[in-house]
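*Asks:* So, here's a batch of structures to check.
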Structure 1
Amino acid sequence: MKSFFQQEAYQGLQNRLEEIQPESQPLWGKMNAGQMINHCQEPLKIAVNKSEKVLRPNWLVKLLFKKMLYSPKPFRKNAPTPPEFRSTGDFDFEKEKAELQKWMQELWEDRDNENRVAHPVFGKFTKEQWGIMQWKHLNHHFEQFGI
């Protein structure tokens, strides 16, 4: 399984991000390119403990979804997005893209952190699990836009 913390996988994500343009259209879902780029920032912020979102633990969500986050099985297309992670409205595409690159870089630079803060909903993850789920989430949305 690919991991955000593998050099080749990380560089591949960076290269794919460069291919996304403001006019890129999704193959599924409701978000436009700017909304998707904005949406992808929050899981990275959580991983580096810089999220300002208030997420409440939910034992049912944790039970049903935690293992799916880092399993080899891809995320389902059109899976529901928690309200705290929905990105709606208009975004400055280039600003959001630069922000996503910044958060990707910050997590990359923190890749050797073995003592990452627990996820506010799903709890503790290993370094390997964090890397897999970050790659898997970005990959899912880049594929959503055909990249």
Structure 2
Amino acid sequence: MILSAPDPAADPYVVAALLSLQREAYAVEAGLIGDDRLPPLQEDEHALAAWRGRWLTAWDGVDLVGAAAWTSGPHRVDLVKVMVAPSAVRRGIGSALLRRVLEVADGRTVEVATGRDNVPATALYAAHGFDHAGDEQVPPGVWISRFVREP
């Protein structure tokens, strides 16, 4: 597995690969939580390329098998997306991405959210030292759980 930090806005191939991965990964989450109104499932190539956070991608040869996206400030990192190709789950890709983001966080608080009933994601965050910070509905009927990892 090779990790890289691309700028999707500069590479149409990366944008297409990320959008495909995102749709596959979030379709699995939609199935787990019983609702497909997840914002990443509504995103198109233009919105994905226009987003100005940071990306980390995981490649198996020429196949994109995972990605993480985040924004950061002086005291906090907001982990916006963590996704693994359904064909590549249980290979440590999510953990590898998460470890690298935690390294980049460099002592800052890291916050992330996932579907409340997304057991694989909640277990991943717990395994990496995140604490459950609460649940909320966004939009109505879609429950998410927020997790925080303090330095």
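*Asks:* Using mean count of other Cβ atoms within 10 Å over residues 20-27 for the comparison, can you identify which of 1, 2 gives the largest number?
*Replies:* Details: 1: 13.5; 2: 17.5.
Checked 1, 2; max of mean count of other Cβ atoms within 10 Å over residues 20-27 sits with 2.
*Asks:* Consider the structures 1, 2: one of them gives -11000 for helix-only ellipticity at 222 nm (-39500 (n - 2.57) for each DSSP H run of 4 or more, over all residues; to 500) as calculated from the coordinates. Say which.
*Replies:* Derived from 2, not from the others.
*Asks:* Now for a different question. Quick check for you: by relative contact order in percent (Cα under 8 Å, 6 or more apart), which of 1, 2 is greatest?
*Replies:* Across 1, 2, relative contact order in percent (Cα under 8 Å, 6 or more apart) peaks for 1.
*Asks:* One of 1, 2 was used to compute Kirkwood radius over Cα pairs in Å, for residues 36-115 alone, and the answer was 13.6. Which one was it?
*Replies:* That value comes from structure 2.
Where a number appears in this text, it was derived from the coordinates with a stated rule and is not lab data. In this text, all values refer to a predicted model and were calculated from it rather than measured experimentally. Cβ atoms are built from the backbone, for glycine too; each structure is taken alone.
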